[in-house]
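None of the figures in this text is laboratory data; all of them are computed from the coordinates on show. Every value quoted in this text rests on a predicted model; they were computed, and no experiment measured them.
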Structure P
Amino acid sequence: MTPLRQKMIDLMTFRQYAPETHKIYLRAVISLSTYYHSSPEKISPEEVKSWLMATATQRRWSASTVHQTLMALKFCYHHVLEKKDFFLDIPLPKRPQKIPVLLTQN
């Protein structure tokens, strides 16, 4: 296991993130790293934006999946790599509004 991955796991554990969040966040960072064949430390914000937009479009990700992936990358860059100046200017898709089910008297 790489030191970066271990640090990310340790921080998520310390912050008491759910086990499913661990999986989602790690999968997002691994997918980005695999795509560029590089460590996240060496990937620029423009490359992250390009990857996220292309991958979300090709795989037809839901708005929730895009949000989760973006939060995973922000966590990695801001907290794990401690790059506070790493700015991801990515437009988030709107989440679909669900109309509540109304109960009738019957």
Structure Q
Amino acid sequence: MAFKAAFIAHAPDADPEKHRAVIDTGKYKLYVTVVKDQAQALVEAKRLVADEGVSSILLCPGFTNTDIAALDVAVGEGCGISVARGDAPSNRIAVDIMKKEW
């Protein structure tokens, strides 16, 4: 049986039905989905837990503390929520690139 985890990220032009991937090593299964907004993130997180058996979700740094709390409630106690956060220089680099691209 594989450990099942997910990574959810934001992009303004995302369509979670199209912008998704699965990496399966046999022992580890990682689901990756890009969503447009919090509403899509909530739907996708619930789906991943209910339908795929995901027990750990990692969120991109774009999620606010309020978003994270809502996702935590939505998925329930059987799934952990973590956030990928960098140090100040790393965050600045990512924000500058996102502003330029989006």
Structure R
Amino acid sequence: MRVPNPGEKLQERVETQKKEPELYQVVLLNDDYTTMEFVVNVLESIFEKSPAEAFQIMMHVHRNGRGIAGVYPWEVAETKVEAVISLARESGFPLKAVAEPV
């Protein structure tokens, strides 16, 4: 450890705190035109859900108007929302997804 000279200013050591990234849930919104099969495909391909889990989430969206596809840090959630919307538009469906803070 170094001893400071008289008149020399001491520098304080600043502790940096690590903060967990803020999480966002990706929510799929129901509509009257997107097929159930397409929603299941989106959940399996973009969100890596098993067929059974994808079907369960799709039915929740169908019955309740919205359902959580997954929870991710902001950048990942936003990328998945964009992927859902892009794939839906390419396939001619109006499926929407949004990222909401948890």
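To which of P, Q, R does the computed value 6.9 (mean projected area of the Cα convex hull in nm²) belong? Attributed to the structure labelled Q.
Highest-scoring entry among P, Q, R, by relative contact order in percent (Cα under 8 Å, 6 or more apart), is R.
Among candidates P, Q, R, the computation of Cα extents along the principal axes in Å, for residues 26-81 alone that gave 28, 21, 18 used structure P.
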